Every structure is written in structure tokens, then in C-alpha cells.
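Pasting the structures in now, so scroll down.
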Structure I
Amino acid sequence: MGNRLGIDNLEKYARMFGLGARTGIDLPYEADGLVANRRYKEKNFEDGEWYLSETFDAAIGQGFNLVTPLQAAMVMGEIAADGKRYKPHVVSRIQTQNGEVVKDFQPELLSTLEVPESVIKLVQEGLHDVTKFGTAASTFRGFPVDIAGKTGTAENSQGRDHGWFVAYGPFDNPNIVVAVIVEQGGFGAQSAVPIGREILEAAFHVGRYAPEAQAAAAAEAAKKAASGQQQKKQ
């Protein structure tokens, strides 16, 4: 598929998603990342010729590509939002201790993917299958909320590979996007997916973060504390 598209089309669609540029989040020192392209190699390497093998690397997100966790979350958010890219913010609002709203951040649409709706739906279904039948299925077996996700393993010449996992949910009405990277963690399915599930459990108040589970844990902690106090008295 990468060969059929070619590096120029791969670059075109990567930039359409917003990769290779800052997301615009209200934080300093954000990195641009890098989209693999002919001009970059011509400018930075003595042998500036582009090789077919480099197109294959770019097609699977390897090679010259550089992506921040925030950019990975942004891409996943675009798929979740049917192709719409919104500007990220650290908080939804700023308010005083008295509850007075100082600033309210409303959704700001930055761009829309220029691809058919049917293509986006196909990608969504594929991501959904990852947590049902694919590399994240075993970790998400029995999860009470329908999740779409993608595992990944980024090659690292300085040590073990980095593990990736990106996800969104609920699948039919998304309101949460998660991006996890475990540096030198190896396969994403083994290192990053369990962390992603833990985050989603907390976000949706399920599993050990469910109210009843939290109450039971608090009761057990109080029981142990009381038992410890009695032993000290004895």
C-alpha cells in the first residue's frame, strides 16, 4: 500500500492530519514532530536521493517520522470525531475559588479531513476490532465500555523499542482519547495497553475505580488501620 501511494501522498495525508506541526496547545516548548518527506532528506543528508525502502518505512510510521504523544492523541481524536480536528487545551475553563469563570475554552475547529466518510468509518471499524480481536483484545476482554484503539512499537536504535497505545471511547459516542508511550517498553500490546486500560477505567469509573469498588477499598483500608492500632495498644 505504501508503494502504491508513494512518499508524496503519504506526506500529503500526514500533514492533512496535522502531523509535522504544533497542535497549538496552550503550553510552551511544544515540538513540531516530523513528517517523512523528500525535502527533509535532501536538506539533511549527503545522499539526498529518496529510496523505495524509505517509503515503506514511512508507510508504517517508522523511518524519519517523529510524533509526540499529543499529536498521536490528536490523530486519534480526528478519527473519533469523524475527521474533525480541534485545538487542544490543558483545561476546559479557568475559574476563581468562588466559582467565577475567568475564561471558558470552547471547541475550536482547525480542519476537516478531505477523505470520504466511508473511509473514516472503515478506519473506525478497524480500530474497534483491535480491542475485540486484535493486539489489545486480551487486555480489554470484559471491559464494560466499547473502546477503539491501536497498538504500536516504535523502533529505537538506542535500546529496546518504545511501546505505543492510542484509544478512544465509548466507540459509538466518544468523549475520551488516550495516548500512551512507554519508552524502551518493547511491544505496545504488552507495555502500553495495560496502562491505557487503567486510564480508561479511571476515566469511566469502572473496574477498581467504580464507586462500589472504591467504597470497598476504603472500608478495607479503614479496617486494616483499625487493626493496626489495636495491635499497637496490645
Structure II
Amino acid sequence: MGLDLYAGPLTRYYAGDWLTTMQRVGQELGLPTQVMYSDGQSPWLPADEAALAVKAFIASFGDSAWREEPGAPYTTDKPDRDGVFALDVFAAYLARPELVRPKVLPDLGADPAVSEANDRGHYMKHMVAIEAHLFVPGDGRWVKLVEDPLGAERVVTTVGTLEAVLHDLNARTWKASAAEIEAWRRRGHVPCRDVETGFDDATQRIVQRPYLVVDRLEHNAQFGLSCFFNMCAFSRRHGVPIVIDQ
């Protein structure tokens, strides 16, 4: 199962009244698509229950609550796990310059820059925002652990916090312009495998070749950054939250 970013009304999200990126592509191409859930059942709420649950959920934020417009538009993007995790690892290594950063996505549980981030005090600088599940409209600088309308524990922060982290990561690394960042999103991501499978015209056979992109971690981190920036821009325009849908 992939990873999508959703930006739009929470009422629509928790009612399941939206399409993933792959569903939208399939619809545009006239191809049937089906979402498979881990336990075989849809997690979404009936529309009326979703509306009540989201209303109570938003109210629980007190002064940080925002106005939900159920009819507001939504959009999705698909950095997938490769894009989000690569950006997370890239952020971890910025705090550990004494370590040699890998060029492919490492085992996150065994990687020292990632696994020691909390103990060494740099987890809260960038990584906590990249790993959050929900970004609500606003510019407050806070992080909360809350129960969402489906009863799941979620790490929540603001769109402003996410934007600040993204700008800081870009300023400390690539210093890319808005046009360059958008080009990364159009370029897409590459799998973190060492080889790609393709058809060789000369031999008329399926062959495996090394990927031309050597630093696939950086490539995918740039893609993840660009997808997050794209969703932040949409959130700002329409006053809607961003959800990481896994």
C-alpha cells in the first residue's frame, strides 16, 4: 500500500468521499481501480457520523480550531513512502554531519542518525513535523498527540510548522527556487532498489540495469519536499488541513 497526501475538508476525508492519486489517474484513463484495506474493511464513517465526529475533533483544539468548510475542494499527491522517509533521513543527517549519509534509503530502525535522533535532541527540529500525521491550518508552533475521528492516535501540528521546516531544510541544503522545487515534483521519485527492470531492444529480452540515479536518497528527498510544498500551497489557498494517508 502506498502513501498519499490529502489536503481538503476533514469531513470529506473521514467519510471516504475522495479519490487517491492512483484512483484519479485510473479514472482519467478509464481503468478500474480498487483500494485494498489491511483488514479487508473500509475504515470510513457514514457522512453524517463523519460530520459530527469532525466537528467535535476540531472543537477539541480550542484556540487553534479552524473553520471547516465541507464543500471546499480537495487534492492529493503521492510522495509515497520513499519520498517521505527519504526526506526524514535527509533531515536526520543534517544534524549528524560527522556521519556519512547513505545514498539509498537505509533500514530506519538501524540507521544511527534516525534511531538516535530523539536521544541526541534533534528529533524535534525537523523530523517530528515530517513524521506527523495531520497538519491543521494555522501558524502556531506546537505538536500534539490526539485521537482522531476514527479513534486512532495521531501526531498533529500546523501547516505553518511544516512550511517552516521545509523552508529551513531547503535553505540548509539545496537553496532551490520555487521553479526548481516544482520541477522535482514533475520529475517524480525513483525506487530505492539498486536495479531497474526494462526491455532491451537489441536482445529482445527483459533485462535488469543499474539505476542511473546514484544518490537516490537525495533524489527522493527532493521529491518528498516538493510534494509537501505543493500541499502546503493548496492548504493556504483553501484553508484546509493536510492528512498523511497510509
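Please treat every number below as a calculation from the coordinates, not as lab data. Quick caveat: nothing in here was measured; it's all calculated off a predicted structure. Cβ atoms are built from the backbone, for glycine too; each structure is taken alone.
Quick notes on this one:
- Structure (I, II) behind the derived value 60, 48, 37 of Cα extents along the principal axes in Å: II
- For FRET efficiency 1/(1 + (r/R0)^6) of positions 3 and 131 (r between Cβ atoms, R0 = 25 Å, to 0.05), the highest value in the series I, II is held by structure II.
- When relative contact order in percent (Cα under 8 Å, 6 or more apart) is computed across structures I, II, the figure 12 traces back to I.
- Top of I, II by distance in nm of label points 7 Å out along Cα→Cβ at positions 187 and 211, largest first: I
- Taking Rg/Rh (Cα atoms, Kirkwood Rh), for residues 139-218 alone as the measure, the highest value among I, II is held by II.
- Among I, II, structure where Rg/Rh (Cα atoms, Kirkwood Rh), for residues 163-202 alone as derived comes to 1.21: II
- Entry that produces 10.2 once mean count of other Cβ atoms within 10 Å over residues 43-50 is calculated, selected from I, II: I
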